[in-house]
Structure I
């Protein structure tokens, strides 16, 4: 599906700038470049959308590529000058929680289930539907670009791995405009509440929302850590800083970054 001629009016009602592009290498890179060149033209909650991203990136610098028209790439600029630096690790978690809300808005009474996989993947019926990558804009430390990749109309044969899914593969007719609008609305609310509490995710309610929607908690997991080592154990919770707490048989370990595999 290409971008509709009418654009995304619901999303435009929630964002001061919704820019559409038929094709690009990376929406995150485009927004970062735009903010560098003309920061005043990119207010808080500005969005760039395409259905044909050619060289997207995920966490751990993995590539994220989908056949044209089968996925949404949405990059959102958030400005967070009132959010303490110490609390900004909650931004991608807030994006994940917001996207879970938006996806659930598409499911109705279908019986499908959307949950969060720590830190910010969205799973549909246990398979990956959405991924998120947040990046600080160089020389603009209060500007963060949150890129989301959402498998919308990818057929079963087009899915990149067996652990992925799409709305189409699940038999769900997705409304792209409503999906983006609901995501922006929830994301903005989470970040505003977080800033209003001085970055206290517990008081803001964000910690509770992330924890209750996170399917990783209670699972046996293997976490591949940035230093090349791995950690095996049970994910027992999410701490006040948004870190995943893993019990590997000794003292619980709080993980701030890593690639998590749910052990089936």
Structure II
């Protein structure tokens, strides 16, 4: 079904592996379409609690394939800048921005270099695990470009304004441990254990956390990044009251009383 990625269900996890190892998993238009198709498949599968994105070989993702980048810049030079996304459009602008609206947890398992568009893929994931040997660089400004595809929005929120500007301006390559110190990744694990650690995290969520509540919490967290505290607290109370009256809340309370694991309703097709 796929030629430039691999898609596999492992327990409660959907694992997407970028599969152009000879190109450090650089992105083509076909790769981008396959990633989106795999995400949609995992989103609609009730057996999937969380989604893991990683790369095969030495790289997580080196960004846009050089041939694609050359094509994009040449086309822009020939025809001028593309028109901005219409205000009426329901689709978020930017590569991988749709991941923010996927209702299931998405974990980027960064197994090697993440650069440019590969870093965007990691940033737009919800949580980032990195192999000890992984490295990260923004690289945009070295190509004459700006902080693209939402990186100017998410990166300062993860690492702070000054550090974000430093990472973007200088485009220095940083190690996995430096990235963790910055707050750019949540966990650094042994190279050989990276995918298994990410899968174990999804399996933990499958036992402990209600899928609908995870989806609502993800939505609130991202939406509230752009709201004042009055609007955020008001919206959170509305959603909170809805969930208190839900079957999942009843199940969670009974599981606590009966000292057993809760059985929450899953998201996706039965």
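Couple of notes before you dig in:
- Here mean count of other Cβ atoms within 10 Å over residues 107-114 was derived from just one of the structures I, II, and that gives 28.0; the source is II.
- Origin of the derived value -0.27 (log10 I(q)/I(0) by the Debye sum over Cα atoms at q = 0.07 Å⁻¹; candidates I, II): II
- The greatest value of distance in nm of label points 7 Å out along Cα→Cβ at positions 11 and 115 among structures I, II is that of II.
- Winner on distance in nm of label points 7 Å out along Cα→Cβ at positions 51 and 203 once structures I, II are ranked, highest first: I
- When helix-only ellipticity at 222 nm (-39500 (n - 2.57) for each DSSP H run of 4 or more, over all residues; to 500) is computed across structures I, II, the figure -14000 traces back to II.
Just so you know, all these numbers are worked out from the coordinates, no wet-lab data involved. Keep in mind the model is a prediction, meaning the values are calculated, not measured. Cβ atoms are built from the backbone, for glycine too; each structure is taken alone.
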